[in-house]
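Below, each structure is written out as structure tokens.
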Structure 1
């Protein structure tokens, strides 16, 4: 199965578990409104903050490229969710059909290749803002994905690396839900590091770690806090 299809299926399962079956109608099982476009532009602001864009503060600061990759993976969760909702409600297509449509996008063929980090921060920010314009104009989910791949390539991610980080974040999201994330009991900072960074470090030290093994390793670290 293509990695895109696998990630779509994992995201569908996560959304079903977190929001309840039928979340594609725009309402969670707890009667909370879902707005994936808002999720995307709020996370995109966090991505922009990984770069020294402020003309009044730390103008010579280096970009936080590691965190930028994590933020891009977070955005990917919401981009896929928007597409899953769109194809369920409007196109009437399943994850396999959606995956095939994504693989036909022009930017996809470039995205599967090995990427290098674009050192021109302004170009990445321009690409982010280009995607946001498409969000605000309510362009199709495929158009959003087309622009997302350009951003992901700019931060140094290709399909293989996005898949690895996405699976890691997917497991972390499951771990959060299992440990009181919604109720507010969950501890997000572990020994001075956000859980995102802990997960990222675990993947770097053990890139071939299996999903269930990653979950158990997160559990081990969390219980030692």
Structure 2
């Protein structure tokens, strides 16, 4: 039932979201905030299919991880907006307070399923689903029953949500490492492997080349495939 519950059933759940505001998180990175209906919930780490409805564009529907936690009162997505954005991202920037978009979902298996130790590996904008996961754990009094390690690689050193990571790590069992190279990243992954091996869950979010490389490395270190969950981010 897991695949149907995480993907097929939720895709038919479509709702309109009212836009509240947008703001800049870092160079070329923006968050877009929408009203959250009282009955809406999701598993922290999941994504939605967002559709532009205020203008006609090619390919008006795109997936975005929800960077807000279900414990918060808003729905937030965070994404890179390059200097020459796609038509979809131009339309995001044109949203005014009260504008509507539609969202199908939430979807996907990218969420904590048990209390085993967890290694969260993020590359660049792949940090967004982890913001939802960690925020939920922080907001729930018993959320950090498991040991959570966050490895955040960002060659641009923007390190989105860093103030939040640092504050949460003071209060809970969250270990955060800010990394700027793959050599550093693999060193930290191997340290975690030495301690937990196949007795942990591994979550990887970022560019396809990174997620595939790390997944292969974990498999070669005898981590079972069922303990590895990937979220591949592509540009659009």
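Derivation of every value follows stated rules applied to the coordinates shown; laboratory data play no part. All values derive from a computational prediction rather than experimental measurement. Cβ atoms are built from the backbone, for glycine too; each structure is taken alone.
Once distance in nm of label points 7 Å out along Cα→Cβ at positions 43 and 67 is calculated for all of 1, 2, which comes out largest?
Comparing 1, 2 by distance in nm of label points 7 Å out along Cα→Cβ at positions 43 and 67, the maximum is at 2.
Given -20000 as the derived value for helix-only ellipticity at 222 nm (-39500 (n - 2.57) for each DSSP H run of 4 or more, over all residues; to 500), which of the supplied structures 1, 2 does it correspond to?
Working: 1: -20000; 2: -7500.
Label of the source structure: 1.
So distance in nm of label points 7 Å out along Cα→Cβ at positions 51 and 211, computed for just one structure, reads 2.3; which one of 1, 2 is that?
Details: 1: 3.3; 2: 2.3.
Corresponding structure: 2.
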